[in-house]
Structure I
Amino acid sequence: MSYVGLHVHTHYSLFDGIATPQEYISRAKDLGMSALAITDHGSLSGHREMYRAAKEAGIKPILGVEGYITEDRFDQRDKQERQGPLDLVYNHVILLAKNKVGLENLNKLNEIAWTEGFYKKPRIDYEVLEK
């Protein structure tokens, strides 16, 4: 099978996923998939579990995150206070690690999202993404 799920939420994505990384990998193996991604909302919590389960099953793990991106990660105005078309509280962006450097970048982006950009959600902006 050539299909690879690149936008998968596990139980680490509250209200969006219910299955564990192990359950997803088991099902992917049953379907003959060669790879599967994990892209939980603002969280890398399932990466280790996904990686280990995938390697054990002979499936390529693709580690990622569904991040929250905003115009300015320091802006903490409520939605009602925002006027412009790009003046969003946040939007979604899927980020996938291509290799070890990419995974390190995901870790750094997520750290910044939780420490500098947190306002209701862990957010990054285009400045951080570009770096």
Structure II
Amino acid sequence: MMSILSSILAACAGGKPGNLGVQGGRLTECPDSPNCVSSQAVDEGHRIAPLVFSDDPASAFARLKQTLVRRRDTTIIEERPGYLRVEFRTTLFVDDGEFLLDGRQRLIQVRSASRLGYSDLGKNRNRLEEIRSQFANGV
């Protein structure tokens, strides 16, 4: 019985999608499904505002990293200068998050997408808005 449950949970997590990362200074576009949001999306259904900061870009990105480390649902998977890739975990599912620093514009571009399914019932958008609030408040 335990092996069956483990198999089901592994299937819900899904594998890391191959379409993550930065290409041409931009995060990967969202798919057509409504389970992805990105600050670089052009369509309103997927668009979410980037994180905005007024302090030093390196300090702001360090604050974002600390914000993410403090979250119980978040694991940093990849870290490069000006880029973070994280996994967001719920009870059954794993979503992929990405953060890209734009120091000149004083923005951090964001993207969050479900690995599985079609709709996420707004989970990715709500999570990023929660992170925005925590980031702004230095939590």
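Here, each number is a calculation from the coordinates, and none is a lab measurement. As the structure is a computational prediction, the values presented were derived from the model and not from experiment. Cβ atoms are built from the backbone, for glycine too; each structure is taken alone.
Computing FRET efficiency 1/(1 + (r/R0)^6) of positions 29 and 61 (r between Cβ atoms, R0 = 25 Å, to 0.05) gives 1.00 for which of I, II? Of the structures listed, the value fits I.
Going by mean count of other Cβ atoms within 10 Å over residues 53-60, which of structures I, II comes out largest? Spell out each step's value before the answer.
Numbers: I: 15.9; II: 13.1.
Across I, II, mean count of other Cβ atoms within 10 Å over residues 53-60 peaks for I.
Source structure of the calculated read-out (relative contact order in percent (Cα under 8 Å, 6 or more apart), 22) within I, II: I. I have 26, 17, 13 for semi-axes √(5λ) of the Cα gyration tensor in Å, calculated from one of the structures I, II. Which structure is it? So the calculation was done on II.
Where does the value 2.6 come from, among I, II, when distance in nm of label points 7 Å out along Cα→Cβ at positions 77 and 109 is the thing being computed? Computing distance in nm of label points 7 Å out along Cα→Cβ at positions 77 and 109 on every structure in I, II gives 2.6 only for I.
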